[in-house]
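What follows draws every value from the coordinates through simple rules; no lab data is involved. It should be emphasised that the depicted structure is a prediction, and the values quoted were computed from it without experimental measurement. Cβ atoms are built from the backbone, for glycine too; each structure is taken alone.
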Structure P
Amino acid sequence: MFGILASIVDGVLVGAVYGLAAMGLTLIWGVMNVINLTHGAMIVAGMFGLFYLTTLGIPAYAALAPVLAGGFAIGIAVYWISVHRVIGRPPLMSLLSTFAMNMVLIGLGTAVWGTALFNVPVALPGITLRGYTFTGTHLMAAVLTASIAGALYLFLYRMRLGKAIRAVASNREAAELNGIPTTQVLALTFALGVALASISGALIATLFPFTVLSGTAYQLKSFVVTVLGGLGNPAGALLGGIALGLLEGLITPFMPVSWTTVIEFVVFVIVLIAFPRGLFAFVRHARTR
């Protein structure tokens, strides 16, 4: 029984990181109505960013700050290249544009690194209870996720620039009439979403090995989490990620790992049908207040 409980706790810790990844995806949708299909590539960028910074001798967790800054810079570039011209158009336009950019990035990554497996060795002491060890890296990833989520909340609801993002999300035309530079705010929002994806990728790299193609699986998980949490709802995305991790923790002791994705997408379809606004739509998000 304790082994099952430990598996659930471990799943929740990993699920928090899934939630962080989805927060970037849902923030972009909530403010811009843009479906960002470069999300998986940005997660991979964070993984490789952390990998190469650690090869320079920088401790893994100290390297998270430059990974975050690099993700933000990449987000600005991707916004002006593939997103700016499709703002305000049907969502399919942004989907196709970001999908094309994603294929370019994945193609370049595959040409450079192939599909070789990479790993970021991180050693942290864990906590052992009744013969089961809660890995230190999992605990640290969950703590850092909570810290970043808290910082995002303070930014959106306490800082002037965050309030500008919420104003643009609520009514872009009214925001422009009040002197808010909406184009710059949209670029900032997209870059912030990409930065969250990259930092989540870096945290995932401290937990599991990865390849250039790993982003696809985590992007799909981010879509599941986004639906669970409610589109455009960063706080709900974090709860949705924890819920997904809880589900994985419940499944793992009883079924082969190959069944996990199947069950996750069954839940995805059920939630779409039964709760189209998401399971956590009651949580306040960027469109409100």
Structure Q
Amino acid sequence: MTAVRRLAVVTAAVFIVTVPMLPAQDSKVEPTWLHRYLASLRETASDLSSATCHYTPIFGAGDADSLVPRTVTRFAQLKLDRGDCKPVSYDREEEIYFILKGSGVLHYAETTHPMRANDFTYLAPGIKHSISNNSQEPLQVLVMGFKIPPTVPISTPSPTPTVANLNDLKEQIVSGHPSSVLYKLMVGPHTTKRDAINESYVVVDFFAMNFAPGGTNAPHHHETAEEIYLVIDGEGEMVAGSGMNGVEGRYPAKAGDAYYFRQNCTVGFYNQNKPEAKAHILAVRARVPLPKDED
């Protein structure tokens, strides 16, 4: 074999050996739903935080998957010792506060309003607000924020907020849903008169559900809205997404479980089918803007 031929063989052999195998490429799929358990979440800093005001993200701002929600900017829990949270104001964002435990004082523009457990209020865009705790008992607040698209006109807000209490609302059956779950309608659009507070722009519903033993709100989906369920008490099965041939996906759910559902994701809940089984869920649904709304 000539020297030139031997060199060509060696070169070819080296080339074959040194070409790496192409590894399979992994890609992260954007989730259609998210699950969080409140007791396992950690506090993080936010624009509300202070030495006495502790912010724990559930979905949205501060959460690892904060970019998944489209309209929800934050769904979080505040734990407030005696003291104040920092005041905030959002030009194109509306909020809802719900008192989970304790009592405090809402500062809204130039007014103050006492709040107690199960109180809720709507906070209009552009209004400076904060909350404080003057007692020795911890205050726990569910904080919800929602982005208002630039194309949605905003009216001049009322100088004082409406504060209502969940216990004062009547339970009712909602058309299209089984009678085994009763609803309390808390916050809805400013164009309607159905809810206790009708002032929102993108929040379609903030409501409470009371499930009878074996009750369900029936799996369903919303084509133009995202939704969050927070289990307040009880146990059951949460429906999140669907499987083969339209069989819904079911997951064990207990108090403290929170689920976020993207638009078109199947959502529902089945309470335990045994005597005296109770389950209560807080839920909020917000409209996801169509592409033309984001121009």
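Here are a few things to note about the model shown:
- Given 0.97 for Rg/Rh (Cα atoms, Kirkwood Rh), calculated: source structure among P, Q: P
- Structures P, Q, by mean projected area of the Cα convex hull in nm², for residues 187-258 alone: label with the highest value: Q
- Highest-scoring label, criterion being relative contact order in percent (Cα under 8 Å, 6 or more apart), among P, Q: P
- Which of P, Q yields 3.8 [distance in nm of label points 7 Å out along Cα→Cβ at positions 67 and 235, calculated]: Q
- Structure from which 0.15 was derived, FRET efficiency 1/(1 + (r/R0)^6) of positions 35 and 107 (r between Cβ atoms, R0 = 25 Å, to 0.05), options P, Q: Q
- Structures P, Q were shown, and helix-only ellipticity at 222 nm (-39500 (n - 2.57) for each DSSP H run of 4 or more, over all residues; to 500) at -23500 was computed from P.
- Answer label among P, Q for the case where mean count of other Cβ atoms within 10 Å over residues 43-50, calculated from the coordinates, equals 15.5: Q
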